[in-house]
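Structures given as structure tokens follow.
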Structure P
Amino acid sequence: MKYLFIIEPTSTGYSAYSPDLEGCITTGATLETVKNNMQEAIEFHLAGLRVEGYDIPQPRCLSSYVEIG
């Protein structure tokens, strides 16, 4: 499965979250770090859902860009 995640700049680096996985967030000082942290966060989040007996949400969010000008 592929889950979309959003990366946003912060005053100390970057933060990221997945709109398909409520509460699945992370931060990192560099872009590379936040991407690696998000990979681990999603894996950890899904493992926790499995342990607790919850259904694994199917990826449903999409992304797209619009070019202006």
Structure Q
Amino acid sequence: MKKFLIVIEKTKTGYSSYSPDLPGCVATAKTKGSVTQKMKKAIEFHLEGLREEGEKIPPPHSHSAYLSVAA
């Protein structure tokens, strides 16, 4: 089992998500919970496609952190 970072962004109509480790793997939904579920399915589908094409599964390499700065 591998863990892939996903980025979730608020949009005008809901939420969008992508994984920096898997270019082109995206999802959209009306709620944060829904976009997370859809992104999980999108990643599974993306990895399945890579396997079928004989491509290597890229290792997760992205990390996240929050920084506090004066604003």
Structure R
Amino acid sequence: MPQEPKKRHSKARKRTRRAAISLASISLLKCTNCEQATIPHQVCKNCGFYAGKKVTSIGQVKVTKA
């Protein structure tokens, strides 16, 4: 037999528990290369730099028409 709750939790107790489960806003930093807002510890999506070094080449994709 599975375990069942012994007593019912009150509305206040249930709501205070759920109040702690909330979404946090995303903190943004300025990229040191292009001054765009970026997520910390991530490669900049605008220029491809991370920690002052070029990591990826963004925007240099060739498009060929078939």
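Taking distance in nm of label points 7 Å out along Cα→Cβ at positions 16 and 32 as the criterion, the top-ranked structure out of P, Q, R is R, with the highest value. Can you spot which of P, Q, R the value 65, 36, 19 was calculated from, given it is Cα extents along the principal axes in Å? Matching structure: R.
FYI, it's all coordinate maths here, none of it is from the lab. Predicted, not measured: the structure shown is a model, and the values here were computed from it. Cβ atoms are built from the backbone, for glycine too; each structure is taken alone.
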